[in-house]
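Chemist: Below you'll find the structures, each written out as structure tokens.
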Structure 1
Amino acid sequence: MALIKTAAEIEKMKRSCLIAAEILKEIKKHIRPGIKTSEINEIAEDLIIKKGAAPAFKGYRGYKYSTCLSINEEVVHGLPSERRLKDGDIIGVDVGTIVDGYYGDNAETFPVGNIDAEAERLLKATREALAEGISEARDGNHLGDVSHAIEQVAKKYGFFVVKDLYGHGIGTVMHEDPLIPNYGQKGTGLMLKAGMTIAIEPMFNAGTEAIKTLEDGWTIVTTDGSLSAHFEHTILITKGRPVILTERR
């Protein structure tokens, strides 16, 4: 069941999401060739704690890190390691926080140094899809309206929607109902109501929709080694325009 939040709960969500957004904004400053992904994770964890939050991902189903850092063909859930970023890479950074028992969740895929035109198009398309999906997340609309809007952007650019991974509701647990596919038909699915908080997160691949999980049990990659991008915001559905709780100011 999708959960309607009270005004008090929404205020707690706002605080958690604001910190998640601030962390992602700060991490962006450190994305450069030569930095280890383990160093990025350490920076994020230190900042989360200093800001009075707890890292949402650390300990979740046994996960050991405060961020998911996914490079190039890695779709999501990439593990921080001693790997150093290289010029021309792209890296998806996913950060979650907990404040007063409420979660914030956001992600962005960043260029590392100078990236090629195809990677630029992929990032542009996935960012645009997030904006289009959010624009449909209104009281009285259906989940299918959000999903359809995202899928249409993928088709416009000639990229592939990851169909086996979803956005989700969010609140006192990181993954609440409903699941939010990044493809679908208008007018179908759950009707959205003011007070719902959801995480919309398009994931687009350059070469195939097919994905697989590596032997580490976490890292999900494209089966053909093509690039993948991931963008995410936590939003509040209202009677009017949706509010992006993780908007980076």
Structure 2
Amino acid sequence: MKISKQSWTRYIAALRLISDKAADSMRHYFETYGSPKTLEDVENLIYVAWNISNRYGEAAATLAAEMYDATALMSGMNLNPAIPAETATYGEVAKAVRGTLKTENQEIVSGSVSRLVKMTGVDTVMHNALRDGAQWAWIPSGDTCAFCITLASRGWQNASRKAIRNGHAEHIHANCDCTYAVRFDNLTQVEGYDPDEYKAEYDEAKAQDPADPINYLRREFYDENKDVINAQKRDNYEKRKERESSAAEEQNV
């Protein structure tokens, strides 16, 4: 069986839309209330972030469970329905928000909530794969970072608790569309996923820098894409300034 590139892209786009909406909700909060200035403001922010992560985390978990069940069905497996993972706890959200508030960058705070939403979707796939003895592979999508290339180079593996820490996938980060695919037999593939290609990239990096191949890959990716990366940074900065200007105008009306 082959999961078509079109189907996988549609799934990734839907997951991205959910996490983007979570980040947008956080941006709207900042535009309305600004950055927290008192301890009470921080607690209000955490409460709002927790509600947002719950709402959109549930959506991400439901979508991931549906994709899991569809893959099992196409593989001819008779399994119990996938169980959506629990959303981030209040304590996990509080830790994420307080940690990112130190940067004094609202975008990073919004990204941390988006990451928690994505984590719930990935957790759903991982926990059910462990339950059912499935295999998984980390499938790169979009502008893939060096660490995701490293994970993708491992190919299909038996689901293992080694990839989970404190109940969650341990390598989820914001602004990333990469995620796990699952399979229930050795014939199933995701169209376009070539672990040998990623393994060759990683092996080349390891040959160039045996002590730290991931950072070597990061430097290579930046050198190749620095113009695009810097353009994206400028565009994000301009959009943020526009949002701040619009919010200030509304307050003055």
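Chemist: Given 46, 42, 33 as the derived value for Cα extents along the principal axes in Å, which of the supplied structures 1, 2 does it correspond to?
Modeler: 1
Chemist: When semi-axes √(5λ) of the Cα gyration tensor in Å, for residues 32-111 alone is calculated, the result is 36, 11, 9; to which of the structures 1, 2 does this value belong?
Modeler: Working through the options, I get structure 2.
Chemist: Work out distance in nm of label points 7 Å out along Cα→Cβ at positions 136 and 160 for each of structures 1, 2, then name the structure with the largest result.
Modeler: 1
Chemist: Which of 1, 2 yields -9500 for helix-only ellipticity at 222 nm (-39500 (n - 2.57) for each DSSP H run of 4 or more, over all residues; to 500), as computed?
Modeler: Derived from the structure labelled 1.
Chemist: Quick check on the output: 15.2 is mean count of other Cβ atoms within 10 Å over residues 56-63, derived from one of 1, 2. Which one produced it?
Modeler: 1
Chemist: Given that FRET efficiency 1/(1 + (r/R0)^6) of positions 48 and 64 (r between Cβ atoms, R0 = 25 Å, to 0.05), derived from a single structure, equals 0.55, which label among 1, 2 identifies that structure?
Modeler: Source structure: 2.
The numbers here are math on the coordinates, done by the rules we state, and not lab data. These numbers come from a predicted model, not from an experiment. Cβ atoms are built from the backbone, for glycine too; each structure is taken alone.
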